[in-house]
Structure I
Amino acid sequence: MLADDLDVVIGVDTHKQTHTAAALSLTGVVLEKVTVPADPRGYRRMMTFGQRHGETRLWAIEGTGSFGAGLTTALLAGGERVVEVDRPKRPARRAGAKSDDIDAIRAARQALAGDGVAEPRCRGEREAIRVLLATRAQAVEFRTRAICALHALVTSAPDSLRERLRTLTLGELLRTCAALRGSIHQSAEEFATAMALRATARRALACENEATELETQMDALVRRVAPGLLDQVGIGPVVAGQAIASWSHRGRVRSEAAFAKLGGVAPIEASSGSVVRHRLNRCGDRQLNRALHTIVMVRMRQDPETKAYVQRRLAEGKTIREIKRCLKRYVARQLFRQLEALPLRLDGT
């Protein structure tokens, strides 16, 4: 529910170059619209626009973590109240229009209805962890692609190269190929293949080193923000960083049940007849779900208490999939309580 003392709700449709805002009264009447450039000067114009419509305002912004990140930061620094809205629901194109003004109005009305509204994620250390996570994921993906390309090159390489390389382990293959050198005594095919193998192997090794460096930086950040997380079995810097990035700050997620739903581990009723059971939830933040899955898999292999729990639940007739679901829900509860115990927002406020 919106506060009774609000004077206006301002919806903002954000883009790379411009932002469009629409000021609405609490009854949904459009008061004024404006479009400003997406730069500090435009942010000041936007704040002036809001100040013309009363003392207490609520800004409903689409994309606070992407195109609207700069505007959101400027508004919060100016003491404004900001909420993030989901992408506004649009009617079928044949039945409705589409423009920046219309999207801004829809964002404001979505906030008025309280539908899909959340606090913006904080920046500062949380945002630092997020960008490290995203960049590391890219490096890991590029390394995987390079390794696949390397195996394909080895498979189709001339016999002189293939026989030398095909029995090597991955680490040996990367080091050997990275050290390959061409020779004037080789045929054009052998020379070109050797150069391609060398370039591909060096690319994979470079991505591997980049991922390791980023993980080291992330480890330092996580230890400063939430050192207790890394003391838990199955939680390393990448998993802890993802949990922090998804959670953002204390109070944004209203309860541990909501955090479980965010991570896609809230149980869904799947009972029928005399059978009472639940199934996995395929919704939510899939990267957070992946982090929870990693914790559970490690604990099922290494943690004695988790091993005992698995055996007990198997004896009760539960399947491994159901046991993993229960464990993910437990881990989500444990993570949420630890994160909520942190003293400050991760932007330092």
Structure II
Amino acid sequence: MRIKTVHMLLCGLLLALGASVANAQEWAEQMFEKRDHDFGVVARGADAKYRLKITNKYAQAVHIASVTTSCGCTAAKPSKDTLASRESAYIEIVMDTRKFTHDKNSSVTIVVDAPQHAEVRIPIHAYIRTDVVLAPGGAVFGPITRGSDETRKISVAYAGRGDWKIKNVISKNPNVTATVAETRRDGTNVNYDLSIVVKGNAPLGELRDQLTLVTDDARNPYIPVLVEGKVEPEFVVTDVVSFGNLTPGEKKTVNVMVRGKNPFLIEKFESEKTTAFEVRYPQEAKKVHVVPLTVVAPTEPGTLEDEFTVTIQGSTEHVTFKARGKIMAATGVAAQAKAGEAKSTTAQNNP
């Protein structure tokens, strides 16, 4: 009887532990946007990259202890390893299409060790065709200055049948366009130049998109092409200027740094709220200007928060920065002096 009771207790404990592990696993899995990823059919040498989004849906911080892959054909790493509550990050997954070909199956395992332990496995698949080769593997633009078009070229080489054709290029992003021009054709080989343009009016920020080459292949007509870059403003100014603590009526000067891609001149500073300020404008064109900005603090204690607009000569781009400070109530000697001034004024008005 005693042995049977012990056996029942052990079974109950094992069931409880199994349920706990299952709950932890489910808790971790719910943070991932997807539970698998298929790159589909890609060209040899193509940049095959995917960002798997992970979001901490819980009150406690989540810590990613490790990210590993089951195959040398795949690499993965997190954009950050600690996520605060409601914060998101990405697992960057890359398939090696240069060393590996044909059907490739692998997986990425993400281990979380806080607030509790869990492992999440993400299956990865791709088919790397050998008859189409991209060089380079994608359109990597790097920093793009807003206001001017940027172009990259990719060579598309096909080996198989001499009548193979690229019929169209599809871009779902109106700021990214592409054209193809045939450069060679013989009995078994066909070559094209793919020209990709990011328009000068593309919105600021990171650009990550995918073009699709449409071919006359009956079985695999589509070839994806990755486009990456970051559209940056022509001019960059200090995001937030701090005046620190000020006393009522105090005059204080701080430096504001304005950078440009090419030499430029500053026409004026404008403020939404602050009327009592001075600026010494530079007299010669430079790529970097350090501009002294002087403000006179308001007479009443409180918070100084304002937004300034910088007008650049010959540019329609809006460049803004925020100014912050805190006006402290006068204390000590300053307060006594102010009280003395008030008393003197009262005596003069009441002889």
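Looking at structures I, II, which one was FRET efficiency 1/(1 + (r/R0)^6) of positions 114 and 202 (r between Cβ atoms, R0 = 35 Å, to 0.05) calculated from, given that it came out as 0.05? Value 0.05 for FRET efficiency 1/(1 + (r/R0)^6) of positions 114 and 202 (r between Cβ atoms, R0 = 35 Å, to 0.05) corresponds to I out of I, II. Calculated for structures I, II, distance in nm of label points 7 Å out along Cα→Cβ at positions 266 and 290 is largest in I. Among candidates I, II, the computation of Rg and Dmax of the Cα atoms in Å that gave 26.2, 84 used structure I.
Among the shown structures I, II, from which was the value 0.45 of FRET efficiency 1/(1 + (r/R0)^6) of positions 34 and 186 (r between Cβ atoms, R0 = 41 Å, to 0.05) calculated? Among I, II, the structure yielding 0.45 for FRET efficiency 1/(1 + (r/R0)^6) of positions 34 and 186 (r between Cβ atoms, R0 = 41 Å, to 0.05) is II.
Assuming -18000 is helix-only ellipticity at 222 nm (-39500 (n - 2.57) for each DSSP H run of 4 or more, over all residues; to 500) as calculated from a single structure, say which of I, II it is. Derived from the structure labelled I.
If you work out FRET efficiency 1/(1 + (r/R0)^6) of positions 122 and 282 (r between Cβ atoms, R0 = 25 Å, to 0.05) for I, II, which one comes out largest? Numbers along the way, then the final one.
Numbers: I: 0.35; II: 0.00.
When FRET efficiency 1/(1 + (r/R0)^6) of positions 122 and 282 (r between Cβ atoms, R0 = 25 Å, to 0.05) is calculated for I, II, structure I comes out on top.
Read-outs: derived from the displayed coordinates by stated rules, not from any lab. Remember, predicted model here, so these are calculated numbers, not experimental data. Cβ atoms are built from the backbone, for glycine too; each structure is taken alone.
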